[in-house]
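Peer 1: Take a look at the structures below.
FYI, it's all coordinate maths here, none of it is from the lab. All of these numbers come straight from a predicted model, not from anything done at the bench. Cβ atoms are built from the backbone, for glycine too; each structure is taken alone.
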Structure 1
Amino acid sequence: MAEVRNDVIMGTGRSDYPNQINNVLGFPSVFRGALDVRARKITEAMKMAAAEALAKLAKEPLSDAMKAVPPNEYLLYGKEHIIPKVFDKEVLIGVASAVARCAVEEGVSRIGHYDHEAYQAQLRAMIYETKAYEKKQ
């Protein structure tokens, strides 16, 4: 499409093009956040919270971990980078915590107390510091 128009911003399911749209970006994290707060259902607002978290993450600089993933290119937000990469560990943290927070705010959660920062720290430890997380369990 870029050969035809230079002002096109395109997302596709194909991995050989920039901006791959893949359900793995959303579903695991949406379910993680919903299950962690024992949500009774997944609402439209929770799905919007997930989408907004993905949009916010796309504008963040890539983590050092993602810079090490081939093709080793540092992507900045722009027409070739409007959605986070599938293997970015920050996706789970950002999306799951946004979904969890939304579930609590909407009243569909079955937990009594929710600390957003503590939940994000727990996810971060689980992902980045596996040995430290295992000791806490």
Structure 2
Amino acid sequence: MFKNLFDFSVKRSGLNALGFYIVYVLIGGLLCGLVSALLATFYCLMKPQACIADGSSIGTNIGRLWGPIIGFLFTVFIGASIVTCKKLWKSVPAVLLYIASIFIALPCGLIFTLILVSIITTFDNGSSAAAEQNPPQE
């Protein structure tokens, strides 16, 4: 279930795609939280008086703003990496799933977006499909 999680060119089964989904939702959530916390820390270092008065709401507001943005960038990066490594740019269903994941990234978040990205991991590699259709001539 958790084999080859960082090899984006692997064709995954349904169970392996579920493992991919679980791990990347956790990684993406941790990344969003970490970046938001770092940005809140830097803000409080620059304006300490504002954070002394109301630090928790400032941190919450920074997390609400930057969390979805980091999640969006994470989705774009992971999806593009999978489509590129699997050479799926000519596969219409894969590209449509990738584009749909980008469009729902900001309103829906990582939990829904990475479902589409994990479905892309179950596709055959584009290079192997092209090799089967056009075998090398001797």
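Peer 1: On Kirkwood radius over Cα pairs in Å, which of the structures labelled 1, 2 is highest?
Peer 2: Details: 1: 16.1; 2: 16.6.
Across 1, 2, Kirkwood radius over Cα pairs in Å peaks for 2.
Peer 1: For the read-out helix-only ellipticity at 222 nm (-39500 (n - 2.57) for each DSSP H run of 4 or more, over all residues; to 500), a value of -14500 was computed from one structure; give its label from 1, 2.
Peer 2: Details: 1: -14500; 2: -27000.
Computed on structure 1.
Peer 1: Given a value of 2.7 for distance in nm of label points 7 Å out along Cα→Cβ at positions 68 and 84, calculated from one of 1, 2, which structure does it belong to? All intermediate terms of the calculation are to be shown ahead of the outcome.
Peer 2: On the way: 1: 1.8; 2: 2.7.
The structure behind it is 2.
Peer 1: Work out the source of 1.5 here, i.e. which of 1, 2 gives that when distance in nm of label points 7 Å out along Cα→Cβ at positions 44 and 60 is computed.
Peer 2: 2
Peer 1: While we're on this one: Mean count of other Cβ atoms within 10 Å over residues 4-11 was computed and gave 14.0; which structure, 1, 2, did it come from? Please report the intermediate quantities before stating the final value.
Peer 2: On the way: 1: 9.6; 2: 14.0.
Only structure 2 yields this read-out.
Peer 1: Out of 1, 2, which has the highest value for mean count of other Cβ atoms within 10 Å over residues 28-35?
Peer 2: When mean count of other Cβ atoms within 10 Å over residues 28-35 is calculated for 1, 2, structure 1 comes out on top.
Peer 1: Right, something else. For distance in nm of label points 7 Å out along Cα→Cβ at positions 12 and 124, which of the structures 1, 2 scores highest?
Peer 2: Top value of distance in nm of label points 7 Å out along Cα→Cβ at positions 12 and 124, among 1, 2, belongs to structure 1.
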